[in-house]
Structure 1
């Protein structure tokens, strides 16, 4: 490729069917500068001649072969010509092939809406796309784009690139505004997703520290003047982010859990703790896993274990009750790592886990646990939620107590009575614990009386728990070899 700054002179394209590469060869020349007083002044001061034939050459006799599955990493100093090359490659691909391109700078995120509403054609697809790029947090799903951090915004834009279906993903100044840890995580995820989907990536940046995580099949390094190097590598994905190599799993404490509990979507209170492990990078806490003694009953358990005494259950079975990874380090396999490395350390031959997120992010399965069954909500729960929907409740917001309380203030006494009657028909143990925290059991009559006299606050909590219980959950199981 011969590139002279700035005006297009001509171009030649050739597709090599044997390699599947698009060989691009382009030449450029500058237009002679318009002679002005200032240009003449510069010429006089520095002894320059105004020669219309003079050229500043960025690329001379330079050729590059790019295929629809390549990861192209363009590096070099600022002003060396990286962006010029990137833009001309993009222009040639757009005009000379049937391949489609999407430039990350073209993406204009919707403002004022939760991100879960602005990506994907359905809730399922939205959760899958956002989880794929590391935005797999229940609270993040409900944030507006403008409230995300710079790193989260970059991940969101990658989700939009995936959604576009374009064959080539283009990014100039790649990760230049991100801290270097976040940049490495984004680079690792970008190449992993692109290779999984069979997409091509072309990025340009001054930073050379992303080579290991991006694992390019083509690396173009541009220096000032005409010097440029191109190296081709096998297109092999990076199996592990470089940051993971710096992390270790060790036994932790309840204080470690408390430090990261804020980032978990469920209750921060945990009981019957057996063991806690933490994931550390130097002195930085990156993740925590909490193992508890098992509850007396659990859906799915009867499919893998015979009925045994509570004593034997406590001795032989542990339950993973919480797994949380710091948002900065999500999507690089740390959930999988902390589960896989701690399963043999907890001290019981069996481990179980019930999780909602496992439906969208199968990290526990990748760690060696086996998916046994998905739960289906009780028909009585579905009936309660259907009735609330008929009354105008947004069923996606039933776990938000403040929303439920505000909505109930709009209802008349007759509607409140109908809601209570729905709960009277279903004395679930979780409902009993809300109505009478000191009781594990109530007679049918006593339960009905408690629901009748329930305050607005208690009724809102019943609805919140009803929403949680109606979620589809996955039961996973691990057995020591």
Structure 2
């Protein structure tokens, strides 16, 4: 009723024209045009406010080196489907993993915090006596936040953050878990670890047949098809975490023979890894095509990355960087990273921004319209994706704790500040200092020549270790 009253008053204010005075007609037309424009603007604004936030798909591979993605290195390994994400989006040239090994990187990705701050400074293993982390059950995860924001959340593939409640995927915010609960598989065909079956659909033990990489791609495609066919489906977050190309290097035979025929000069070890990665790339291509066919591509953020660098003894490549998995040299932590979101990310763009995998945590929340907690360590990448700059200089911190000989449960760390990098690759080795701007391949240790920088970074590194040490990394004793 109030709206009609206002309209009546507005009409009363309009002076209708006479032959002697045509100006009121002009004023009336101008008023009506202005009113129409305001109504249209309000309608557009309301539509924008109620537009569904984007779907979120993070594709996370295991031990895939920088040199095993042809968007970075056009050498012997061909990854056209992974490369497509970069070609249709943004290629990040200077991203690093949060750790040199699996569990800590995954804990950081899902929390936006350094892994030791959430109880995972080392690898969580299926054998308790050799497990070096306990995922803090009090820390909120990315799917926790997204679920509260109306998202359907799913993980397909490798979990590797706990075998029992309260640290199974369904406990930690995922509506659906369809994959492998443990760490590595002893075989991609049998899906066992130490003769135990860790394949699950939610809490149910399953025993599917087939190569694990194919299975995970199949399940992801099923999820996407079901989502696209559902009426009034909410936005989704799908964390697709492949075990490949983590050893054992087991490509399907036809993929291996194809690489051998194409590149007979490759060593059998290298050829097997190339085939393994190319089979993985083909499976990722099936997932991307399902997005296309289901009409989900235009409103889905797709990110591709890896949990750490490739394993050199298993024929993987981190070229041109020094070192590999388990090492704080850049070969162990430089990772492929690319993102695609139509309408937001300009196709074919690149950035040299130095970030970490866990920066996806606030990025996804910002896209979903959810405010992250203030105590996270990560920074949103969304400004970069929009073509803007991020002017927030910060230290990049890395930690790993390991047991067995010779580590004895000790940790070793690294820190990057601007062009400087202080690192240690064993708790029993001295720290090394490199200037990455002048020496990106880390060939000249400057620890003895720059005592001021060495001491400053050592103090900063010790402070980070202290902060992380306040979080227990072993399961509490309830006896």
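Computed from the coordinates by the stated procedures, all read-outs in this text should not be read as laboratory data. None of these values were measured; they are calculated from a predicted model. Cβ atoms are built from the backbone, for glycine too; each structure is taken alone.
Taking distance in nm of label points 7 Å out along Cα→Cβ at positions 240 and 432 as the criterion, the largest value within structures 1, 2 is that of 1. Where does the value 12 come from, among 1, 2, when relative contact order in percent (Cα under 8 Å, 6 or more apart) is the thing being computed? Source structure: 1.
Once FRET efficiency 1/(1 + (r/R0)^6) of positions 152 and 456 (r between Cβ atoms, R0 = 35 Å, to 0.05) is computed for every structure in 1, 2, the highest value turns out to be that of 1. Tell me which of 1, 2 gives 26.4 when you compute mean count of other Cβ atoms within 10 Å over residues 64-71. Only one of 1, 2 returns 26.4 for mean count of other Cβ atoms within 10 Å over residues 64-71, namely 2. Calculated for structures 1, 2, FRET efficiency 1/(1 + (r/R0)^6) of positions 312 and 344 (r between Cβ atoms, R0 = 25 Å, to 0.05) is largest in 1.
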